[in-house]
Structure P
């Protein structure tokens, strides 16, 4: 936390001109291959996320996320709908993985996350996708819901680095992450972009089937922040390193926004970049849960933004 209430200028969040992605150093030192081996070791009795299903993913056993043993993706390409520091002018190089370790009843991408629409690819093909995104001018490689596939992404990363990959990596996740896995990613991921969905564990369990969501998410975010700090950008305003947090405002205060925002300000930093999102709408199975059957009101959104400002948060709002 900062000693003063005065907000720093954006220049204080600029990164050195000689910045390079963290994983390049690990690759030079031969440690990236070790991390791949460690991640694969977590796959045999799967503990990719806090659910720790224990299934043998190598043998095709299926856990809660329903992910197959090979990486499965739904789309690849430059994305211009992400936050401005990720998009820049060349777009964020998104790789959308199929399946998800959360089971949100209101998911707006349920065809991908719940039904698993997409196609399986090899790690060699995944490496090729990363290099293709770099070649067309994207500013980063943005892995969307990568949690079930971390071993594959690291294998592909090692292959891509050997062929010239040098873009920052974005780990774009639902916030329900294993501490073991996040620690394994130390020195590999440049930009963490977690959701912080709930301040209330009961609602997380009811609407996303996630036990102890707040504690799991908060400890994961603390580790992410320890690794990369607040979001920092180059002189073009394009993100290079740090944490970017998303919080979706839900009807009837179901997201527990006050607890989430207070945690970010007190336990991470008031300089944290927080995108408070207004795009909730009833989707997937939301009509089965009466509190979720409407959009949020302008008042509900404004209330969340006011809460954030009252906590001292000021970036990304």
Structure Q
């Protein structure tokens, strides 16, 4: 194979899409950090800010032919918007985690330190990963129902972000929440699940190293189903330990299996995708879209 001459080597073009209210998004030192790293690497780049939900998708559609890598800088909401716009296309996604949970970034070995994450982006390589679908909504991390969705809705209204406000919301709502019963149809068989939490997972964790699906992988072509039966406060303490020790799937109150497609019916069919609440009253059709997203990962990441 002929080695390309230096003049023939393509210089990648990076478009950084920033959510200005997410952590580092609006900091001038961070913007300078991006500029310094890109200039040192000799790559072309541009920085654009989102102003409202849906802006990231509009930016990508408008700029798709002008850039090679579209970098989401923000939390799971920004990540989901960018990934949803790029999934199923030839475009490539980059990620600088700057949110509360950062599940996908942690899953892929991307640093939570901005300078390191930028370096990993500019020196990384591209892989393909799976994405999930819940009706017409795409998710990279998890789709959740029950208490999972209820807390996502409470957290979406909160003015303070981060793990501490999330923990406080969980404790506040825990005792008053009433579990739902869901009818889950898979491979022609329907089963009833009365569940406090029902999660369909592509990544192994919610974020912050809380592992709801310890056996999940973003490259295995399946989603992990995890349903937690109703439980008391003292059982909850044990589940909390299991959540952070990657053993929740071994709990007696956990139903856990891998799947490609299923349909969920029930009275309350509201759900969330990657922490973004979706109001819904129709059956939820869950499926995996294997190897549907190109994404840059650190050199030493082996998914």
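Here, each number is a calculation from the coordinates, and none is a lab measurement. Keep in mind it's a predicted model, so treat the numbers as computed, not measured. Cβ atoms are built from the backbone, for glycine too; each structure is taken alone.
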- Which of P, Q yields 4.4 for distance in nm of label points 7 Å out along Cα→Cβ at positions 51 and 267, as computed? Q
- Item | With relative contact order in percent (Cα under 8 Å, 6 or more apart) derived as 18, matching label from P, Q | P
- Query: From P, Q, which structure was Rg/Rh (Cα atoms, Kirkwood Rh) = 0.95 calculated on?
  - Reply: P
- Query: Here distance in nm of label points 7 Å out along Cα→Cβ at positions 83 and 291 has been calculated and equals 1.9, so which of P, Q was it run on?
  - Reply: Q
